[in-house]
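Just so you know, all these numbers are worked out from the coordinates, no wet-lab data involved. Just so you know, these numbers come straight off a predicted model, no measurement behind them. Cβ atoms are built from the backbone, for glycine too; each structure is taken alone.
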Structure I
């Protein structure tokens, strides 16, 4: 649990997480997020650099060609960039509707893709992607 302090109004707070006791039930936790959305932010999944469509028009959620280097950090930074694209899409007020499941579809496809690159630096793409997403889920923000 996050480190908490008690404010004068009886609510418990930390820097990013606000927690209020609910008698007999537990705690009500809330977090405000702030996200700077560029005018170039994706508005649909088709604008993500790592998605594509097959001949039938179905979305391919993880269409990634790893860089031709075994330098893990290059792959890691690419994964981070992909994660920021997703977060830009999810936080874009001008994005198409019904984006709630996008992250789940992408993560499932990454899980299916990982065995094909096991043992290579390309696993860094997933590490970078999941690192950014984890930071965002835990804190409501992520450091670019």
Structure II
């Protein structure tokens, strides 16, 4: 029985050693778990900070792009306005030139008609005089 008791005592001591090892292992695992939780929290916070920074940079890039596009749009619009103004002036000058040319042509045409009417009147008057002279000669 003393052998059995010795054997039980040995097993008991082995079990206590094993229990102590398991408790140490449990404590190490709990410590590792806490460390992993802390590392995870820090990593999540770092990701959040990095994401926030990237968003701010992207927002700045977007704002710069919008500003640049607005400037280009304003410049293009001003250029188009200048071109429209210039085209309007050219069109107005062409219209004025056309009106002047048409006026000159009309005046020249009227002068030509008057000249021809005057020539016709003169020819008609001459023909009447000749006719009158011939009539008077035939009466006499």
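Observations, loosely collected:
- Structure with the greatest value (metric FRET efficiency 1/(1 + (r/R0)^6) of positions 65 and 121 (r between Cβ atoms, R0 = 41 Å, to 0.05), set I, II): I
- When distance in nm of label points 7 Å out along Cα→Cβ at positions 25 and 73 is computed for each of I, II, the one that comes out at 6.9 is II.
- When mean count of other Cβ atoms within 10 Å over residues 41-48 is computed for each of I, II, the largest belongs to: I
- Set I, II, criterion mean projected area of the Cα convex hull in nm²: the highest-scoring structure is II.
- Structure from which 7.0 was derived, distance in nm of label points 7 Å out along Cα→Cβ at positions 57 and 105, options I, II: II
- Given -38000 for helix-only ellipticity at 222 nm (-39500 (n - 2.57) for each DSSP H run of 4 or more, over all residues; to 500), calculated: source structure among I, II: II
- Per distance in nm of label points 7 Å out along Cα→Cβ at positions 33 and 129, the highest-valued of structures I, II: II
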